[in-house]
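> Okay, got some structures for you below.
All of the numbers you see were taken from the coordinates with simple rules; none came from a lab. This structure is a prediction, so every number in the text was calculated from the model and none was measured. Cβ atoms are built from the backbone, for glycine too; each structure is taken alone.
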Structure 1
Amino acid sequence: MARRTWAGGLAAAITAILVMAGPASGASPTALWHLDERSGSIAHDSTGHGYDGAIKNMKLGVAGVVGSAFEFNGTSSRILVNDAPGLRAGDLDIVATLRVSFTTVPGEDYDLIRKGLSSSSGGDWKMEIIRSSGKAVAYCYWKGSKASKGKSGGPSLADGKWHTITCEKHATQVALVVDGQRYTSTTTIGRIDNTAQLSIGAKAGSGGDWYKGRMDEVSLAIG
């Protein structure tokens, strides 16, 4: 077995710390799905809050950022988490972060994580990959009691490398963060109070906007 160099080991340790650190805001995660399961039908919430997700048609145990990851097939793979009071943001901050690796530019868009639809009572929020000028670009969207706002930015991400995306909603600002580059807007979204399932990799309900690629280390902080 080849020996790991000191520098390589240090780099791996730093990467592990960053991945495990959770949301960029520094808040403790409300839910954290490592997506390290190699069998079974449940994506476990490692915070102990009980927000486990039901796995649908997923390839488990593929290479991830740290440990293993899930691979979504682009047609029927998703994770569904039942609604709970702790997942309803109200007027609190929302910080959602995940890692993705993919090579196929979507026809229109991929849903990465979302809670609610445009038709949902109480507003909705989501993180997507959208097609823009033939490129695959990160996108965040929030609709609340006072306003709605979409935010896109960053380079094309369909290069097979791992990328970190964060969507943030704060009292008077929203932000998209792509691999550490921050894109912000001054906006007061207001309350988001829907009772929809939280979905990862596609819409809830009848589905749609199916993500095709790998995903790892999904975290959500509400507070």
Structure 2
Amino acid sequence: MATGDTDVSVVNQAILLLGSTEISSFDDGSEIAGLSEKIYPHVRDATLSMYPWTFAVKKIQLQQLAAAPLNEWRYAFQIPADLITGGVRAVFNSSAVGANTIRNFEISADQLLTDETTIYVDYVFRPLEAEMPAYFVQLLVYQMAWHLAEPVTDQITKMEAWRTIAIGSLAENGRGGYFRQAMSIDGQGTVPRQIENFDIADVR
């Protein structure tokens, strides 16, 4: 279920976890607002790129461009403007159910080059925060708490604690913490009635 959140509300939840005062907007003139405005887009896109979240993957047919490529390929197709991962997840020459992926293509800047005349792609896009499910918003909150912890609290230990809450210990290579739980929820295709919270009393 979508949460109705905004970029500012996500940041404010993280700020409150760090014991600081909420911002009214990214341009309210406070130091933390300016810092959040710079950090949040990168954290959001990086988190969306960490896993093929079901709510953030779409399939579309690419538009063939009029100008032919200046190399060995015959056709060029426009890469979607809202693609955020630097590449597509899968490429097809048909929209048929069960269509096989193709490998005879090349990505160059914002174009996909191929000899195929029809191209469909699966890719990760950037949904609005209001459209994100609760488990992902919670992960974003923990991610922002991690990235804001040191500048807000001036304590490296809090930064490390929130990193562990968000993505686990260093030994888990970014696949632990709440991120693992969010992946599990997303993989089930359903959102539980209540999101489990971590015990954060020891890092406040």
Structure 3
Amino acid sequence: MGEGLYQVISKAVTEGEEEEAVKRVNEALKAGLPPTEIMQRGIVAGISKAGELWKANEYFLPDVIMAADAFKAAMAILKPRLEGKEGARKGKKIVIGVVQGDVHDLGKALVIAMLTSAGFEVIDLGIDVPLQKFIDAAREQKPDIIGLGAYMTTTMLEMKGIIAELEKQGLRRKLKVMVGGVPTSQEFANQVGADAWGRDALDAMQKALKL
């Protein structure tokens, strides 16, 4: 029963069928399947597959955006069920966003799923986020970590400016900064003064837990 439903959810997310994904997640919850399993084997499996198709040039940006939308809609239903799961780490807050000029959502969606499953409270600022919005979020939300994503070499330099501004405003010492995205590297993270670099979603989650 469960196995088939996980596959149906995964397929709906991969294919960007938002309503179908939502319907099937509700079905899985009614059937009493564990929320973490629905997330990992259904929703995350689906978005990961979309990521593979994107890397293989079989998916294009509109496909990826639809998959990310289906992913978000499905996760929204699951989120209240996941939040109580990891009481021990409750209160760890992460603000995450893709820097200005960049509209790639897929990597961020995966990272958010992993962080949520690890019990973090995630505030998603979205894509194409201006510097000031990161600064405001750091001040208002008082997160433990700020995650900056970039998927193009032309936008990754935005990260340097954001970290410098956090420093200037006296906010830097109160939080950790993680960077990630296709063109980034550990070397780049060192250059811009980040605390950690996430190679992929799983790596980002593990490093966030360490921080």
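> Assuming 1.06 is Rg/Rh (Cα atoms, Kirkwood Rh) as calculated from a single structure, say which of 1, 2, 3 it is.
It must be structure 2, since only it matches.
> From which structure (1, 2, 3) was helix-only ellipticity at 222 nm (-39500 (n - 2.57) for each DSSP H run of 4 or more, over all residues; to 500) calculated, if the value obtained is -12000?
Working through the options, I get structure 2.
> Looking at structures 1, 2, 3, which one was relative contact order in percent (Cα under 8 Å, 6 or more apart) calculated from, given that it came out as 28?
Derived from 1, not from the others.
> If mean projected area of the Cα convex hull in nm², for residues 33-128 alone computes to 6.1, which of 1, 2, 3 did it come from?
Among 1, 2, 3, the structure yielding 6.1 for mean projected area of the Cα convex hull in nm², for residues 33-128 alone is 3.
> For which of the structures 1, 2, 3 does the calculation of FRET efficiency 1/(1 + (r/R0)^6) of positions 57 and 137 (r between Cβ atoms, R0 = 30 Å, to 0.05) return 0.70?
1
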